[in-house]
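None of the figures in this text is laboratory data; all of them are computed from the coordinates on show. Nothing here was measured: the structure is a model prediction, and the numbers come from that model. Cβ atoms are built from the backbone, for glycine too; each structure is taken alone.
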Structure P
Amino acid sequence: MLENLPRTLGHVLRDVRPGLEAIVLNGEATADATSTIEVASTAFAHGDPIPVRFTADGPGHSPPLRWNGVPEEAAAVVLLVEDADSITPQPLVHAVVWNLPGEDGSLPEGALDADAEPPAAVGRNSYFAHAWLPPDPPPGHGIHRYVFQVFALREAPPIERSDDAPGRSRLLEVLPGNVIACGGMIGTYERGSDTPALVGGGTALA
């Protein structure tokens, strides 16, 4: 969708980005977490580029993910994917998945595609769709960091259906005091830039 924006516009806006400090994992909502969840993908390593097939420049499948270190007392797991470098005031939401089983788990490639059988209640992304939103950064804006965040919750929110599952705002209401462990990993993606991007900032995950 954004691939046709002028590259010069991306250059002009290159310093406009919320930053890692704005992602949910680095905010006050996770202050009570006492342990760390390891998040990984078989498709790319932490900090490495996301393969094109998982982006808007390819088929746009959701990438495979796995997470380990969920405490035994967890009632549910929530997955959130945010773009820390979007040209929006808050990070752009690429996926929210509510009430995955409260244990170590994984998602195969394509599990969050619009035509896939949802693994749990898939919430709204920033484009109001209940599915994976493939990375689609503006040309010339520089490197974007996509943060795959996993939260283990003490109590599962009463959300069961994807067609009415909420998005990031509701998640921020549910997390405080309810997160017992969390963690994340970063994948990057960039479209045609010949100007270095500002990608500084960050607290717990960098």
Structure Q
Amino acid sequence: MAVFVLIHGGGSTAWDWHLVSPLLEASGHGVVAVDLPIEDVDARLEDYTRAVTEAVGDAQHTIVVGHSLGGFTAPLVCEELRSDGLVYLSAMIPMPGETFGDWWTNTGHDREAIPEEPYFNLVPEDLARQATDRERDQQGAWMSGPWPGKHPDVPTLGILCRDDLFFPPSFMRRQIRDRLGIEPVEIPGGHYATLSNPGAVAAALDHFAQRIVGS
């Protein structure tokens, strides 16, 4: 089985994965989820990567999963760990040398009609409140610099959430096809499908692991 390395999005925490993790573990997988040092304005993506790889240690057969802004970190971790696979879950997919600011216009996201509260639709009210209570101040001078990575040459999965209001399905289909050259896997759930539909997230990840790692 695989060891899933779960990377949260901007302003968030590893808690976002707390419903998905036990489902993956029940399927026989290992799980590592860590809080990135996002409140440190001086922290670089290399520091984010180090925080994750140190938590993973010498675990083998890793699959790295990045959610939302975590798409900027996940490929770097994947390269460092020499992982078996990479997953973008409702994630930003950067291109080499692209800045965080440029991503929005380069992908056409700036032309999307995004509602005022796009993040926690379909998330139960209590869970949405807990997530909001855990929000952290996303910092990072790295966001104005060029992305230092590349897309690793490993099996890669792009998951879009059909009810996502922040990264709408049509936008995510285009981004995944254009930037990864693959067809997306579609699951029900909003941008935080880890909270609104953890079963669908875990099932998609387990299926991917079975395909590339096996039992």
For mean count of other Cβ atoms within 10 Å over residues 68-75 computed as 26.1, the structure of P, Q it came from: Q
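One of P, Q was used to compute log10 I(q)/I(0) by the Debye sum over Cα atoms at q = 0.14, 0.33 Å⁻¹, for residues 28-75 alone, and the result was -0.35, -1.48. Which label is that?
Working: P: -0.52, -1.23; Q: -0.35, -1.48.
The read-out was computed on structure Q.
Can you spot which of P, Q the value -10000 was calculated from, given it is helix-only ellipticity at 222 nm (-39500 (n - 2.57) for each DSSP H run of 4 or more, over all residues; to 500)? Walk me through the numbers on the way to the answer.
On the way: P: -1500; Q: -10000.
Label of the originating structure: Q.
Out of P, Q, which one gives 168 for volume of the Cα convex hull per residue in Å³, for residues 116-155 alone as computed from the coordinates? All intermediate terms of the calculation are to be shown ahead of the outcome.
Values: P: 110; Q: 168.
Clearly, the read-out refers to Q.
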Ranking P, Q by relative contact order in percent (Cα under 8 Å, 6 or more apart), the structure that comes out highest: P
Origin of the derived value 1.9 (distance in nm of label points 7 Å out along Cα→Cβ at positions 140 and 172; candidates P, Q): Q
When FRET efficiency 1/(1 + (r/R0)^6) of positions 132 and 188 (r between Cβ atoms, R0 = 25 Å, to 0.05) is compared over structures P, Q, which one is greatest? P
